[in-house]
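Following this line, the structures themselves.
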Structure I
């Protein structure tokens, strides 16, 4: 009798675990599928939207997974990785809805009015960025991971951020971005450095970590910007971040 009871309890436990195991498998597939999509269409940080149009079914499936993703048992690192990927994939999805497109700024409400389902909640891209990411994870490196579909955006990583590697990936992305001559424009003759307007728009995020914008940038560079150099901002280029386009 005891053996039968134990077998019954074991069977019930297994039945309870099946939905959880299936959900985790589906979520792991999300990161694998996202990496496969990005590696197929992201070239040197820019996006080949023409080829991406041929993979709309795969992108649409990822958008569906974003909407139904379960965060109930998720760790902080999983939530952080998921929300970064969700933002980037939804931006690509939104661009394709209006493609061909010269700039996302030509689409009214691209960031602050169009709503998407994200882990069971309806939100805009701005709400996703500010309420789900920056409010919960005060990590300025996130600004170098999110893509805004513009030429002046930090380069888009060609693979998904994963729960296991998100901190390492964010660190490498920050290093790659802040050492890139197009993003940080050091001008020795003028004794100045021109930086992205991202550092103006989100200045408080950077100042929470370092005493100045220049100090924040230098913390990732091999050759620091001299203290005597003046800091300026170049105009943000909102032209679509399309591969092969100048």
Structure II
């Protein structure tokens, strides 16, 4: 962990209904200088009581628990003034969309490793240093978490050039890095995602395609009423008839 973060201590509450998972997390936390574990809870209701009593800076929060699960705990904490930061810890990657909606710092998959948790703590410290306020003022998402190998990657919306529908998934195409194109699948419908993206920055041009507005270099008429969006050196994308008027409005037409 970066040296300038090491002087900061996050008072941490571990929440998990599996005793062995709590024990393992305590052992890992003991090796991270930036953490001080102030308590543990085995269910969501106990977690809320301990947050009230102990005022921790950070929750390492299991996602799946009986009765009050991790998402429910995070939602209730989100209504508080100065709530603790939340790092979700779970064996399932299917809750990532809900997690970033709740402004979680990170989403760590079990089995947790010391290296992966240390990265999550680094993010929590960085956010704390920036004076981040939960909830913010924007109605639009600013990042994605996508499954990749044995963890979830955090991808900034600013890095996404194009989004394509693939059945119940969307594929996020990132701006090329070092000449290599990168893309990731996310379990989310394109219609659901469109509603969460800032329309000033993204525009849907087809039932299966959303584009970054600032990547569009022009519009092309292909004849017989067919139009396409030009994207510089990339392949043009056909415009669906339903979306044509909105896309042509980009050019004031």
One of I, II was used to calculate distance in nm of label points 7 Å out along Cα→Cβ at positions 145 and 185, yielding 2.0; that structure is II
Re helix-only ellipticity at 222 nm (-39500 (n - 2.57) for each DSSP H run of 4 or more, over all residues; to 500): value -7500 computed from one entry in I, II; matching entry is structure II
Re relative contact order in percent (Cα under 8 Å, 6 or more apart): value 23 computed from one entry in I, II; matching entry is structure I
With FRET efficiency 1/(1 + (r/R0)^6) of positions 33 and 217 (r between Cβ atoms, R0 = 30 Å, to 0.05) computed for every candidate in I, II, 0.05 is reproduced by structure II
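Each value in this text was obtained by applying a stated rule to the coordinates, not by laboratory testing. Keep in mind that this is a model prediction, so the values were computed, not measured. Cβ atoms are built from the backbone, for glycine too; each structure is taken alone.
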